[in-house]
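A.B. asks: Structures follow.
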Structure 1
Amino acid sequence: MSDMVSFITEELNPRLPYLRDKTAQLTTSPGVYLMKNAQGCIIYIGKAKNLHNRVSSYFRKGADHLPKVERMVSHVWDYDFIVTGSEYEALLLECSLIKQHKPHYNILLKDDKGYHYIKVSHEPYPRITAEKQKADDGATYIGPYTGGFVTKSTAEEVNTVFKLPTCRKKFPQMFKKGRPCLNYYIHRCMGLCQGKIAENEYQKLISEAIAYIRSGSTASVERMQKEMEEASEQLDFEKAALLRDRIKAVQRAAESQKIIDNHFRDADVIASADNGDDLCVSVLMYRDGRLYDKENFHFYEQADEAVLDVFVPRFYHGRTEFPKMILLENEVAEMDMLSDMLSEQAGRRVKLLVPQRGNGVELTRMAKENAVESIAMHENRTAKELLAVEALGKLLGMEKVPKYIEAYDISNLASESMVAGMVVFENGRPLKKAYKRFSIKESAVQNDYACMQEVIRRRLSHLHDETDVYFSHKPDLILLDGGKGHVSAVSPVVQEFAPDIALFGMVKDSKHRTRAIATSGGEISISGTQSAFQLLTRIQDEVHRYSVAYMHKKHKKRTFASELTQVEGIGDKLAQKLMLHFKTKDAIWNASCEELKAAGISQKTADRLYAYLHGEGEGE
């Protein structure tokens with residue numbers, strides 16, 4: 001079942017007839033279109049290979065749009081367009097106009113963000129730190145970097161590799177004043193405070209550290225390897241041992257940073273993650289085989305349907321420095337044309353690649369995990385939870401991530417104590433305050449399909465009940481503990497109340513473990529998607545536990561069938577016979593004496609039962 005789509009009507013936008021008439025005369029040439037609201041402000045800019053076909057797609061009757069696109073179209077009052085000589089010119093013009101006008105519904109990349117630097121202080125014994133801005137203090141600044149992550153991690157790495165002091169002591173003023181700190185004893189600091197290192201020797205070490213930051217680990221290791229060999233030849237074994245340890249520290253840092261092979265040493269890696277309300281694009285920048293910079297971009301209100309299609313050209317528009325290669329998690333529109341545009345800007349070939357295996361796939365996976373982690377921080381969730389929800393949505397063919405999931409299970413002991421449990425998972429985590437329990441009222445016999453229909457109907461009838469904050473929350477996805485029969489039985493109920501809710505079943509194997517996802521027409525295998533499999537298993541286990549616990553609790557109370565045995569002349573078998581005949585409790589309560597007798601009991605027993613049910617005693 002596909003995700004929810006919306007239909008723009010004249011009620012949502014009374015200008016649609018005018019817009020359709022205007023678009024009917026639109027050229028089929030390539031160009032750029034500028035959507036405007038009633039105040040004349042540009043709210044969206046797009047490019048098109050065929051202006052008539054593209055713009056018509058927004059306004060035609062019955063057009064199905066994603067919610068973000070629907071919001072944009074509902075505000076369109078008029079539009080302008082600019083015809084270009086080619087689709088390539090349209091792409092360049094689109095990027096330029098978006099940068100100039102900053103429309104609300106376009107992906108916007110701000111140019112006024114702060115930059116970060118690595119600072120080497122100007123003093124006899126310099127310190128290396130990460131700073132958010134430059135200062136006129138005589139210090140050496142390396143950068144700028146667009147993200148704080150790289151500056152902080154690089155400063156920490158270089159201080160660790162070269163065992164530079166990170167304390168607040170002033171040198172040489174604090175030489176030999178007090179004992180060294182813990183970092184000295186765990187070999188993370190050279191112990192400068194002991195006053196045993198000359199200023200010129202320390203300055204040389206700082207120069208090596210700066211070279212390490214600028215040139216990367218490979219050049220640093222080669223340089224230190226040569227120095228170590230020279231020290232050994234001169235029998236300066238103490239210096240040789242120091243360089244040996246430093247080389248090992250650089251190599252460890254390189255391994256922890258996942259230095260990549262030569263093929264991807266100069267590359268940007270771009271991937272995205274989307275949890276429905278927050279879409280994040282992560283860009284990892286590798287230069288000389290090491291992570292040079294990282295940026296995360298969050299988008300909330302943009303109408304663009306394929307984020308990377310529009311993100312990539314706008315991210316690089318106007319830049320002067322380019323990597324040799326750009327790795328993408330998925331193909332984007334007009335990759336060849338986009339590569340030509342970037343190559344023209346760079347003055348050399350820039351290759352766009354969607355890796356299918358090897359280190360390239362590993363790098364795009366890292367970029368995606370980084371995007372997920374960034375969303376997780378915003379949502380107060382773990383990346384594992386969000387990845388599982390996203391994977392589940394893709395497995396089910398949903399265009400929107402199912403952030404709010406409800407799951408249902410029926411539990412009973414024969415035809416007694418028939419109940420249902422509803423559990424809720426929000427962003428991959430149980431929302432226990434939203435759990436609900438149902439006692440089956442309409443069916444007196446064991447019939448899972450009928451029971452599930454009753455429960456879903458009762459639940460969805462409360463969608464507009466503002467007195468219950470959880471019942472009024474429409475789920476993105478409903479999961480039933482059962483196969484395609486359950487889905488087929490419940491589907492008409494969902495279609496009646498909320499046809500945009502996705503509906504699937506959870507199929508178990510002989511060991512009560514989740515095996516597959518059921519649709520009304522068959523099954524979807526989940527064996528190849530580990531994160532989705534684990535989430536589904538957790539949901540199915542939780543709803544089963546919850547419904548069974550309620551069933552056992554209720555069964556401890558007197559069941560209606562056993563209550564009937566309190567009437568003289570009615571035993572267990574006769575009570576079950578009555579339940580099977582009347583189907584529901586209400587039917588028995590509303591039955592006349594004649595109707596009770598027609599169920600196969602004597603007149604005297606029928607009179608006693610009627611009197612008992614209506615509080616008149618058992619009679620004679």
Structure 2
Amino acid sequence: MNLTILEGKRISFEGNLNIYEILKKNRIFLTASCGGKGSCGKCRVIVKDGPVRVESHGKLTKAEKEKGMVLACQSYPEGDVTIEIPIESMLTVGDKIAISRTRDLFELLKSYKTELSPLISRITMELPAPSLDDNISDLERLKRALNERGINLDYPYSFISRLSDSLRENNWRFNLCYQKESNRAISIEPPVEKPCYHGLAVDIGTTTVVVYLVDLCDGRVIDVGSTYNSQMRYGDDVITRIVYATEGGGLRELRQAVVNDINDLIMPIAESHGIDPEGIESVVVSGNTTMIHLFWGLNPAYIREEPYIPTANSFPVWQARDAGIRIRRDAPVYSVPCVASYVGGDIVSGVLATKMHTRDELALFMDIGTNGEIVIGNRDWLMTAACSAGPCFEGGGIKHGMRATNGAIESVRISPETYEPEVTVIGDTVPIGICGSGMIDAVTEMFLSGIIDQKGKIRDDIKTERIREGEEGLEYLIYSGDGREIVLTQVDIENIIRAKAAIYAGVSMLLKEVGFTLEMIEKVYIAGGFGNYINVERAIVMGMLPDLPVERFRFMGNTSIAGAYLCLMSEDMRREAERIASMMTYMELSTKGAFMDEFMSALFLPHTEIEQFPSVKEMLSGMR
């Protein structure tokens with residue numbers, strides 16, 4: 001039987017396989033947050049021709065089913081079949097926009113005035129061959145030569161078991177690979193005139209997983225891949241995943257889900273550049289504390305129980321074989337150190353990328369993602385807190401939500417007279433969904449044009465066909481064309497307002513704790529996958545960002561992956577990350593009764609206390 005992809009290739013297959021499995025076996029990877037179990041509804045394809053047995057339609061709407069849309073993981077071809085794969089169903093690999101934004105990373109690394117020093121160090125050695133007069137063991141011969149250079153290493157079994165053959169195969173002249181920070185010998189390799197070594201920087205977000213393939217010799221980011229974190233099928237936030245891992249006995253499943261995501265990204269990236277995954281020799285992983293625990297299979301139970309203690313904040317440099325990453329088995333895997341239960345290595349990476357800890361100015365760092373983390377401070381001190389914002393700004397829990405990539409609506413303008421929208425799309429292509437910056441714009445514009453009230457409720461007394469009754473109540477039609485509709489539902493808007501309220505409440509609480517006012521903040525760093533697209537004025541009107549002059553804001557994009565890259569390339573950066581983690585004082589918001597008061601006050605547009613937003617108050621007064 002054959003599976004034909006429109007504007008693509010024809011695949012021959014045998015057996016009772018679903019479309020998702022057939023494509024995966026042929027290295028065509030679909031987005032599937034549930035790992036192909038039919039619960040996430042993301043692996044959508046359109047059957048254009050041929051017999052298909054559909055076991056479940058999952059979350060597909062009636063209109064989608066009428067167009068021939070099915071879930072690939074629930075659909076089994078029973079003959080020759082032709083399908084169309086929507087762009088939103090594909091894993092994002094080779095993202096040109098993401099690649100273009102990596103070019104400044106090496107300049108950031110150079111600004112720290114550090115040398116390239118990846119996790120694996122190499123020295124060229126030549127040992128005298130053994131003889132009857134010099135008949136010490138192979139290991140002692142190596143140790144003797146290293147002692148002359150002042151190097152003292154540990155030698156794991158995997159190294160010693162190959163030692164004798166490796167020395168003789170290389171005629172006693174070789175490169176010794178070792179991990180400097182753990183003083184561990186790794187392997188013996190032939191000397192290479194023009195070496196080319198590769199590593200991975202990995203950001204494990206609650207909602208998304210991002211992988212950078214990096215040339216360790218020149219610091220170039222070769223390629224980028226990203227996908228939704230498949231752990232989402234067990235819950236949108238860290239708490240529900242901790243519950244599933246501990247009370248549900250699902251720790252192994254959660255670990256395997258995210259490791260599979262990483263492996264599924266490595267394979268197409270490496271293959272497209274002719275790189276053997278076995279040649280990828282080091283990894284740096286950045287993520288929040290729960291994500292790192294789940295990645296390593298560590299019990300996260302006590303993160304959510306008072307007094308909120310993780311198993312570890314700093315982690316040994318383990319190996320790829322321990323993690324389950326399908327690259328060189330003895331490749332060292334470094335985890336960016338965490339700070340506390342809800343502030344992890346992703347925030348340490350963020351501070352490292354902004355360099356706020358090296359300056360005198362008072363700065364505020366905000367990571368706007370599923371877990372909204374905030375840091376305030378300067379070169380002398382840092383204080384941090386976290387609040388659960390939910391996955392909406394990364395596309396989770398929003399009917400037509402998606403990541404900030406090609407096809408995502410990034411900005412929206414709505415006419416206050418006609419209520420008609422104008423949209424801008426990333427990649428200047430046909431829109432397929434809406435990302436976080438587009439959501440912020442849309443909600444703000446709906447508020448300013450009167451489509452929603454201060455509580456975020458859609459008004460049903462406005463005469464426009466853009467407001468209509470949907471499957472989940474009232475909704476606003478943002479885009480209609482090319483056989484596709486993109487809406488924001490009442491439920492979507494409520495999720496967005498809750499997320500912005502949690503973020504702003506966290507900022508308010510942290511400022512009050514340290515005794516500062518907003519006016520004293522000289523710089524605000526905004527991190528998050530969609531940070532490059534946010535309109536500051538609109539985010540202030542919505543009440544997500546503090547009401548400060550626009551010139552004080554700086555958007556940093558995904559600083560978690562940026563910090564992972566820095567640590568991948570430099571021992572100095574790994575030491576700097578550890579210093580940052582030790583500088584931070586953590587405030588647990590869940591023990592602060594005032595946090596809920598702040599949160600409830602922020603569940604309005606922009607806020608119940610409009611005086612906190614003087615520029616918005618002036619704008620609204622001028623509109624009346």
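Each value in this text was obtained by applying a stated rule to the coordinates, not by laboratory testing. All figures in this text were calculated on a predicted structure; none of them were measured in a lab. Cβ atoms are built from the backbone, for glycine too; each structure is taken alone.
A.B. asks: From which structure (1, 2) was FRET efficiency 1/(1 + (r/R0)^6) of positions 21 and 397 (r between Cβ atoms, R0 = 25 Å, to 0.05) calculated, if the value obtained is 0.35?
C.D. replies: 2
A.B. asks: Something else now. For the read-out helix-only ellipticity at 222 nm (-39500 (n - 2.57) for each DSSP H run of 4 or more, over all residues; to 500), a value of -9000 was computed from one structure; give its label from 1, 2.
C.D. replies: Answer by label: 2.
A.B. asks: Could you figure out which one of 1, 2 the value 99, 69, 44 for Cα extents along the principal axes in Å was computed from?
C.D. replies: Label of the source structure: 2.
A.B. asks: 1, 2: which one has distance in nm of label points 7 Å out along Cα→Cβ at positions 53 and 205, as calculated, at 6.7?
C.D. replies: Source structure for this number: 1.
A.B. asks: 1, 2: which one has distance in nm of label points 7 Å out along Cα→Cβ at positions 325 and 477, as calculated, at 3.4?
C.D. replies: This value belongs to structure 1.
A.B. asks: Can you rank 1, 2 by mean count of other Cβ atoms within 10 Å over residues 509-516 and just name the one with the largest value?
C.D. replies: Largest one: structure 2.
A.B. asks: Of the structures 1, 2, report the one carrying the highest value of FRET efficiency 1/(1 + (r/R0)^6) of positions 237 and 517 (r between Cβ atoms, R0 = 25 Å, to 0.05).
C.D. replies: Evaluating FRET efficiency 1/(1 + (r/R0)^6) of positions 237 and 517 (r between Cβ atoms, R0 = 25 Å, to 0.05) on every structure, the highest lands on 2.
A.B. asks: Given a value of 17.5 for mean count of other Cβ atoms within 10 Å over residues 317-324, point me to the structure among 1, 2 it was derived from.
C.D. replies: 2
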